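Take a look at these structures.
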Structure 1
Amino acid sequence: MKQITIKEAESFGIQNVHHLMNNGELRFRLTRDTGSSYILTINTKQAAWQNSHVHHQKKEFYVVEKGWILLVMQKKDKLEVMRLMEDDSALVPVNVPHNVYISENTVLHTVKYGTKEDDWFAYPELDERIQNIDVSNWMK
């Protein structure tokens with residue numbers, strides 16, 4: 001087996017893009033020029049909400065490796081709240097506004113696929129609605 005260099009990976013449209021997010025999460029991304037991506041999120045600091053958003057062409061698939069998350073999806077006027085524990089997974093379909101509350105010491109895998117276009121749109125209406133969710137009720 002031969003290790004592929006970063007330059008060789010780039011010739012296939014693959015890039016590594018890593019960020020320290022404002023909420024303290026570490027995000028390690030492997031992206032492809034087709035618009036698909038894999039994200040490893042490590043949250044060692046405080047629990048926090050991410051940013052509510054919607055994709056009109058991409059799907060997102062979440063897998064919890066360690067810890068837990070709340071996945072909130074707005075389906076029509078109803079909020080669907082799911083607590084995903086270790087080894088749980090969920091798919092967010094296109095056109096479904098959603099947000100993730102990620103607990104501390106959580107490791108989360110996210111796969112995005114479906115289009116080459118930039119397909120992340122803020123959804124502040126959901127940010128307003130999730131402020132009423134008492135996260136402590138979901139910690140038990």
Structure 2
Amino acid sequence: MENAIEDTKLYKAAQEAAERAYAPYSHFRVGAAILLEDGQIITGVNVENRSFGLTNCAERSAIYTAVSAGKKQFLALAVSTPDSNYPVSPCGACRQVLSEFMNAQTPVIFGPNEHSLVHTTVGELYPFDALHELAQA
């Protein structure tokens with residue numbers, strides 16, 4: 001992202017979203033916020049199910065919400081995990097979906113609070129993205 005103010009605004013949106021997470025089984029709330037090309041921020045939360053495989057992560061919830069609204073130009077992602085005491089990165093399934101809609105240089109920030117944030121990119125989270133390699137063949 002361009003500056004710390006943008007980072008803070010996006011991360012705060014992820015924090016606020018995490019408060020709405022549905023996590024009655026793990027008690028591990030997650031909120032995600034995506035910055036769109038038009039400046040809009042779309043959020044998502046984790047939604048658990050007692051059949052745990054049917055749970056959906058916050059990152060994917062945010063992406064699916066944006067795509068459902070016709071938005072596919074994503075500039076950055078922030079993920080808040082307020083119930084952890086260390087930064088928890090997006091899971092493998094989310095990394096795969098991130099790589100579908102974001103280029104390798106897209107900034108990603110994640111952490112439990114503003115003081116413990118990790119700043120990275122989609123490409124650093126998912127360095128061997130065969131999907132984009134195949135698309136160039």
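Each value in this text was obtained by applying a stated rule to the coordinates, not by laboratory testing. Keep in mind that what you see is a predicted model, and the values were worked out from it rather than measured. Cβ atoms are built from the backbone, for glycine too; each structure is taken alone.
Supply the structure label, taken from 1, 2, corresponding to mean count of other Cβ atoms within 10 Å over residues 29-36 with the calculated value 25.5. Can you show the working numbers first?
Values: 1: 14.5; 2: 25.5.
Going label by label, the one that fits is 2.
With log10 I(q)/I(0) by the Debye sum over Cα atoms at q = 0.09, 0.12 Å⁻¹ coming out at -0.24, -0.42, pick the structure among 1, 2 it was computed from. Display every interim value, and only then the final one.
Details: 1: -0.29, -0.50; 2: -0.24, -0.42.
The correct label is 2.
One of 1, 2 was used to calculate relative contact order in percent (Cα under 8 Å, 6 or more apart), giving 21; which? The structure behind it is 2.
Computing distance in nm of label points 7 Å out along Cα→Cβ at positions 21 and 93 for each of 1, 2, which one ends up highest? Walk me through the numbers before you get to the answer.
Values: 1: 2.5; 2: 1.5.
If we compare distance in nm of label points 7 Å out along Cα→Cβ at positions 21 and 93 over 1, 2, the biggest value is for 1.
Thinking of 1, 2, which structure, once mean count of other Cβ atoms within 10 Å over residues 69-76 is computed, gives back 17.6? Write down the numbers at each step before the final one.
Details: 1: 17.6; 2: 14.8.
Traced to structure 1.
Could you figure out which one of 1, 2 the value -2000 for helix-only ellipticity at 222 nm (-39500 (n - 2.57) for each DSSP H run of 4 or more, over all residues; to 500) was computed from? Source structure: 1.
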